[in-house]
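Pasting the structures here.
Rule-based calculations on the coordinates, nothing more; no lab input. What you see is a predicted model, and the numbers here were worked out from it, not measured in a lab. Cβ atoms are built from the backbone, for glycine too; each structure is taken alone.
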Structure I
Amino acid sequence: MPAQFYVVGGAVRDALLGEPSADRDWVVVGATPEALREQGYRPVGRDFPVFLHPQTNEEVALARTERKSGRGYHGFTFHADEHVTLEEDLGRRDLTINAIAQAADGSLVDPYGGQRDLTARVLRHVSDAFVEDPVRLLRLARLAARFHDFSIAPETQALLRRMVDEGEVDALVPERVWQELSRGLMQARPSRMFQVLRDCGALARLLPEVDRLWGVPQPPEHHPEIDTGVHLMLVLDCSARLAAPLPVRWACLVHDLGKGTTPPAEWPRHHGHEQRSARLAQAVAERLRVPNDCRELADTVAREHGNVHRSAGLSAQAVLRLLERCDAIRRPERFPLLLQACECDARGRTGLEDSAYAPGQRLPPLLQAALAVDTATVAAAAAERGLKGPAIGEAVRAARVQALEVQLQPSESASRDAL
């Protein structure tokens, strides 16, 4: 029998849902590596035979089976040859909705009921082999954030808890955790990913700093939702509604970590949580090897989000200090991202999801006024007056304060110097 090629996985699933798919994965049945090479396919797989199509560069994998041989997602041995059937290959996949294949003539091969579960909008594992790969737990949580109206089958939920109880989740390496978390944060309902992880106990293993926020109260006059964990989920979903980029969404996730370390005797107040949040955010970023653009924005948002919220009525001097602490003078291109994260925090409160965020409108023109100062001219004039070193820097700051005073309304420029 000649080799048969099938589109498999997410491309088939998304087509059945009427959604676009970025790329297609192929599986070939009845072929050998040697036969594919002779047809011009280029081998790229290290762990199992995967090839690139000679014209389209799409990935084509030999049908294969796998057997658990150790802990973690690397602990597998694979078997691939021309005798492995399509049904055997589909049987090793994670979810039924990802275990549908489409032949060249458009017909579907669906031995595990994936179409049924798509119609019922259910996420269900294909077999108990699901528990052997801890990455599957993360992928399911990420898919739940994308397909947020899908339920998780009770028997699949039980498998997730089993994976946590048996320590499979502890074998995940930081790079894979970050890869799946970052993709899940970019989905339509990122809160769903964290709810799934929390429900099975995985969040406490992977991100205990986030998990401990549930049950921590906040002042009801500022947070009608009261619970810090509930607030965090509202903030994340606001970031999705605003189509925020990944650095903003990561900053939203870790901006309030310090509230989880407030002694209960001080609840519902959280004095000094900003600095504690920044330290914890840095520790999490180091542990998960988070990219610099995400960790740097998160650090600033954690430290300064409260000050940005309270920036109305600041004097020119206080505004400049705030801009300097946010590194907005040196990196003005990042300031809109910081403001967007702060807006998500402000709107991540019950009943305030659609409220306007005044600092997001007020602070950008002030930054532009400070940046518009011709610092070279100011510095040259200061040097002509005999000033040197730090004194020249102070002259530049004074010029920026003056520009901010002009930009501010008269009533604001005379206001308190609070920060």
Structure II
Amino acid sequence: MKPPVTEIKIEDYNYHLPEERVAKFPLEERDQSKLLFLKQGNIEGRRFSEIPGLLPENALLVFNETKVIRARLLFQKETGARIEVFCLEPVEPSADFQIAFQQNQTVIWKCLVGNAKRWKDEELTMKTGEGELRFMLKAKKVKKLSDAFLVRFSWEPEEMIFSDIIEKAGKVPLPPYLHRDAVESDKQRYQTIYARYDGSVAAPTAGLHFTKKQLTGIKNKGIETDKVTLHVGAGTFKPVVSETIEDHEMHNEKFVVALKTLHHLHNRLDDAAIIPVGTTSMRTLESLYWLAIRLRSGQKELLVDQWDPYQLEVPKDFAMKDALAALIGFLEKNKLDQLHAETRLMIVPGYSFKLAKGIITNFHQPKSTLLLLVSALIGDQWKKVYDFALKNSFRFLSYGDSCLFLP
């Protein structure tokens, strides 16, 4: 039986976004973006630099430490045809990003391929770098998947590791709706200042507004912080094209949560206002509950499905604190200090939040799953919020302005 939420019509989450309201470039100073502050129904226009004073005193902010990789590799055939190979996730010799990036000689990745019809069976080559750092990268199609390709990369000199290769040969994967090529400044600005672990093909954009000054101000106020890692996939830009959300397929994204973070959340659950920085942090936190439910039922695969919250049988006495305790017990039993899992969780109106008490986020595209997530948190107020933003010259999408929602 299909859950009722699948009948949600995506047209109900549409709005007119003029092209000139899409921020094509970031502001000169990260924290000078506007901040739309929603608290208990009241809407105010503020600056992001004010955020330490706007957060609840008992807030616990959760950041996503993923780091954007230069996932766009541009090859040119002898015929002049340009082939873009967009690296999504590693497959061999390991599906773990950190292990994959340490490989030398060869790796296989799942990739999107632009101009694929012009790439037959030949091996593509790219020579790049300077002086002693000059190298040659080769790409060979291994297999066609339903929505992508498996591509084998090899390079010379072989002693170089893949993280160095992609850092030097790749381009910053800017969102397609910016309609421009990456420039030098994007290497720093399309990255949070606290990014740590390589793996995303899109930035967790709510975090782009934070500066060291902001983080110091938050710490000085006594507000606690913690971090998770969710590697953002290209599916984050995938619009909902079906009439209802029933036929929209969420993409798998890998996430990591440390055992000490689970302990922190467990200890502060009763008295802290847990506020994720961005939709990626929120989906990671909320996935923890459904992962615990699946483990409780005997499932061994650490994967949360998109419809789990709306169709899994939930014991009446199984609260979020129980879920965190179960995950802590699972890690300790298996002598692990990190939880490695995947999620396809889809948060839509009707969802019951287990951890998040608010969110820091950007303004999202019309008819997107991210807008559905916002509506799940603040209800139909999203319409007033976005109308206010449009009337007051807020900048939209990845390089745009920000929101703090405390419903």
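Between structures I, II, the greatest calculated value of mean count of other Cβ atoms within 10 Å over residues 247-254 is seen in I. Starting from the value 0.50: which structure in I, II was FRET efficiency 1/(1 + (r/R0)^6) of positions 143 and 207 (r between Cβ atoms, R0 = 35 Å, to 0.05) calculated from? Answer for the origin of the read-out: II.
If relative contact order in percent (Cα under 8 Å, 6 or more apart) is computed to be 10, which of I, II is the source? Intermediate values should be presented prior to the final figure.
Details: I: 10; II: 24.
The structure behind it is I.
If you line up I, II by percent of Cα pairs over 35 Å apart, the top spot, with the largest value, goes to I.
When mean count of other Cβ atoms within 10 Å over residues 135-142 is calculated for each of structures I, II, structure I comes out greatest. Percent of Cα pairs over 13 Å apart, for residues 199-238 alone computed as 65: which structure among I, II? The structure behind it is II. Distance in nm of label points 7 Å out along Cα→Cβ at positions 343 and 367 was computed and gave 1.2; which structure, I, II, did it come from? The correct label is I.
State the single structure among I, II that was used to calculate helix-only ellipticity at 222 nm (-39500 (n - 2.57) for each DSSP H run of 4 or more, over all residues; to 500), giving -15000. The partial results should precede the final answer.
Working: I: -15000; II: -6500.
Traced to structure I.
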